[in-house]
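Got some structures for you, see below.
A short reminder: the numbers here are calculations on the coordinates, not readings from a lab. All figures in this text were calculated on a predicted structure; none of them were measured in a lab. Cβ atoms are built from the backbone, for glycine too; each structure is taken alone.
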Structure P
Amino acid sequence: MPGLGSYRMGREKGQGMTGNTKSSWGTIARSFHWILGLTIIGMIAYGWWMNHFPARADRFFYRSIHADVGYLVLLLTLIRLIWRSINPTPDLPGHTPRWLAIAARVNHWALYLVTILVAMLGWAMSGARPPDRNYASFFGWFNVPQFTSPDKVAAGAYEDRHIFFAYVLLALIVLHVAAAAWHHFVRRDRVAMRMIRGTAP
């Protein structure tokens, strides 16, 4: 029935504007991808800068900003995972080798998990600092509950692991970007374009 077929095509097109379909990323998923991706890269660069400038009186202020944005990254990542769980994931092209599909899935989930781990380690470090020197205050609006207790040794351990896994996260991002470039310039399968335009032209 032409009318029914047109209805189904229109319905999928409408879903693809905000939600995902089996062939395209919706606006919301793409927004999460670019906002979180660019913010995380900026946070890693900002964190490196904070840890390499000479000791100064306003160091606590800059580290507080880093923590505040970190809380937002954690929250948005969790919301993104909920959104992903109720939306279909676009299929890779039919000719994609099985090993490549598995590698892509592993990279995606590793990005999510390590992002959460880095944020949680930063949060744990905050709670392990003295109450008057932690990063509980969220832009001065309210205090974020802390789930660790003041402990100088633990704070140092959390910070070391926070930094280490931030570099792991950076390596995963580099791998992700390299894979997207390979899809676009070598395989020319337009997979990367779906995260820009929603559908591959």
Structure Q
Amino acid sequence: MADQVPWHLSGDYFENCSCSLLCPCLVSAAAPLTARPTEGYCNVPLIFHIESGRYGDVALDGLNVLVILHSPGVMAEGDWSLATYVDQRADDKQTDALAAIFSGGAGGPMAAFTPLIAKNLGVSKVPITFRIDGKTRSAEIPGILHMSVDPLPTLHPSGEIWANIGHPVSPDRMVLAVGAAGNTFSDRGMRWDNSGKNGLYAPIRWSNQA
């Protein structure tokens, strides 16, 4: 939209949902988001590290964000809940910028989810650690999130299975992964354990400009 603040960012992301491998919400014989999640619902944390980025004149370099999504049934049917967790190092302007970007309100990839969201549970500021160690992605929010993913085993010499599954976060290039043991989220009256469940990771390059 013409009145939106122009923004761009690049960095890395990973997620670990509650579906068994492979997540039918994304990969099945049905249209995307129309297959029933393997548990009947989908709980998915998406963790982001911004290597560099700007929202208008506001620099976003080095900051981390967690978005949690809960879908009570088939994802295409909506009624999702969303909560956003912003790096406690962010100042007020950075916090507002990140909340706008990662809620989808500022356009860009996350706006693909906004028609499906019924409840926005708000924004929290927390300490978020994001690490890349070889092909392992991990994140920690003390008392709230402990999460790590590794690529699925493959015969390919790269050690990764890359796929263009059309996921809005990175439509053309994403690694199929699996959650490690002990992957948990606990906050806002919810407790999830996605150990051994479906994972994904990818580099990201986003903008709300055509």
Structure R
Amino acid sequence: MSENLSSLLIGVLFGASLDLAGFGSPRRLNDQFLLRDFSMFKVMFGAIVLAASIYLLMQGVGFFPAPDSVIPTLDLAVLVGGFLLGAGLVVGGYCPGTALAGAAGGKMDALLFFVMMYPGYRLWVWLEPQVKLNFHAALAPSHLTLPDLLGTPAIIVLLGLGVACLLGWKLGDHFEARSHAKDAVRRVRASDRTSRLAGDPPGSYREG
């Protein structure tokens, strides 16, 4: 299988996975940042732990590690870019991947979000030389993985990621339950207001 064909296949499968997980809707992402729905955290962090486990297993059976060229350098651009991306996620409700998945599903807002990324890119290409700051100065030695950076065996880092994932999962369950309880209270109060306007006793429901 050629590299282009395999890239296309992986991209299609990734997009389909995003859509099946419901991430083609901006509500999912917004609710994540509002601590109402942790589906995004659970899926993405779970995928990170699974991929790291498979990668470590493949190295254990003799596969070569990833080349340095695919390991990014930690620099200021990563931090600033991550901050701007996070702001865009909150405002727009999409990331590039979910926007493309939403656009494929016929959502006009997702298509507009995806299209408008290009003017934003061109704006940054023009703006960066005007800023007297080297965004690509390394903040840590180049091409280090997390075990290298921490000086810790990869299996220990993987276990740490697994524990963090489980704790985040449980914390997410707590916030989701609290959000659902608040939503239930709001529905009851709204129903009571409707009943009072209709002349019914509070807590009653009209049929028909």
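Out of P, Q, R, which structure matches 1.6 when distance in nm of label points 7 Å out along Cα→Cβ at positions 67 and 99 is calculated? Going label by label, the one that fits is Q. Ranked by mean count of other Cβ atoms within 10 Å over residues 59-66, structures P, Q, R are led by Q, which has the greatest value.
Source structure of the calculated read-out (mean projected area of the Cα convex hull in nm², for residues 139-178 alone, 4.5) within P, Q, R: P.
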